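Student: Dropping the structures in below, format is structure tokens.
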Structure P
Amino acid sequence: MKSTESQGLRLLKQLSLQDKPIFSMADAALASEIEQIPQNQLPKLLSNLTKQGWIFRLRRGLYAAQGLFAQRISIHPFIISAYLVQPSVISHWSALQHHGLTEQIPQMITASTPHKIVTPSMRAQPVQPVYTKHAWEVRGIRYEYMTVQQKHLYGIEKIWLDEHFQVSITDKERTLLDVFIQPKMFGGMGEALGLLENALATIDLKKLIGYAMQYNKKALIKRLGWSLEYFGISSELLEPLQNVSIEYYCRLDLSKPAQGPCDKRWMVQNNLVKGGYQ
């Protein structure tokens, strides 16, 4: 009988032939069957391969290979994110950085999914006394997922990360809309306005406006319309946003008190006047 180590390497070679550097227990079981490795030895094989550094565990039942023999591979964090939660879409800070819309380098990978997720930290006891957003941690990298309604998962494109993998990511315009949907995540409305100003030369404004209309939240539509007009975008282009009827003034920044001048055309209260947007 061949040694456990040789069985393990044969298993990895078979997974490599199948282009599965990230693999599930089902993938490993199929590969072991092809290699005529007894199924009851599979848990021990995977445990040994992990200890020897050939593979690492992403989550329960999901592993990533680091390479075979002298050849080591590096798996892009976006790929790991796509496998950790399926389906999911790279979004928010990670998409912003990928599209060159910010010079900040996020200390985590951010993605959106239509599913409610349960991370290992959610199962841990006792509850942490200081609030920390729940996330997966894989080899020192945090992976955070926002739950988004299925109807709001649009504006998505595919990007190739290497010769084998492509992942879904929100496009520039959808990413910028997320900044206005959740400005607090990006440092507040003042930061959101700065990101919009810097992006105006490189985005499709009609697409951004269309995405806002599709999202169908009146306060979001009015805040975005006011902001685009503030930076000099023509009334003609903004007409779809302008024509949306709203019966109340919405604060430009939801995190600040309802004070400051009100714009009747947009039904927006500019409560950021002390922040420089006057």
Structure Q
Amino acid sequence: MSTTTKLLLALGLTVLATPAFAQACKPAVADSELVKPGTLVMSTNPTLPPMQFVDSTGTLKGMRITLGEEIAKRLCLKPEYIRIEFSAMIPGLQAGRWDLINTGIFWTEERAKMMQMINYEAQAISVSVAKGNPLKVSKPEDLAGRSVGVELGGFEERMLKALDKQLTDKGLKAINIRTFDNFATAYQALRAGQTEATVTIDPTATEYAKRGEFDRALHGLFPTPVALAMKSKPLADAVVKVLNDMQKEGYYGKLMEEYGLLANKEPFAIKGPSM
């Protein structure tokens, strides 16, 4: 058999195999429930290493990116990410710009009234400071009167404002809260000396500390469930089934362990407006 014949035969086999694969993997969600047929479009804000970030080659990486891709795979959908600031994510979901928010959105009762949410991990907040902790921050009260950066519109900003109220109620100076479009710019401001601390989630503060760029002065503040969020109830039903399958098979637990996260021990459930 000639080389050309072998090549043509191989191409023929490839063409024949493609429909068979498509038939074996039937999408678990109707196209009518998706922004784009056959695709799971997810929003993410890749400024939180190691949870979600862009590596030196421009590739999206991190636990949440891996989790989203695995969910899409099991739903027989093509994963697609839209990089967007957090403040635009909920309005974008409601407007039908993406199917799923995959950025580690903190669960709150208020948000659960607007969209379908599935809690899949617990997160807490850290305070990063300059290397060597020159301000000697060892307790929340040490932030009184300090300039602290945080991402605009997120749970972290809300909790920082709550902390500020606690401090002022005690008669301490107010925190000078400075908001930024994302956590990357918040850390840039800290690096440049424009702020004296940055508030973010524990894993991201830990990552920056490991890199030797900043110290993590405080951690474990305001522990709260983190969720995936969707507008479509049928999509949420499909995603929660996939997550429970991952949990039973051990995939989910191994992924959480890889990133040093506390895995959910209970079956996954939807908490949303229709529940």
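Student: Figure out for me which of the structures P, Q the number 21, 15, 13 belongs to, where semi-axes √(5λ) of the Cα gyration tensor in Å, for residues 163-218 alone was derived from the coordinates.
Tutor: Clearly, the read-out refers to P.
Student: Can you rank P, Q by relative contact order in percent (Cα under 8 Å, 6 or more apart) and just name the one with the largest value?
Tutor: Q
Student: For log10 I(q)/I(0) by the Debye sum over Cα atoms at q = 0.08, 0.14, 0.15 Å⁻¹, the calculated result is -0.39, -0.99, -1.10, so let me know which of P, Q that is.
Tutor: It traces back to Q.
Student: Sticking with this structure for a sec: Quick one: Cα extents along the principal axes in Å, for residues 99-154 alone came out at 44, 20, 17 when computed from one of P, Q, so which one is it?
Tutor: Q
Every number in this text was worked out from the coordinates using simple rules, so none of it is lab data. Nothing here was measured: the structure is a model prediction, and the numbers come from that model.
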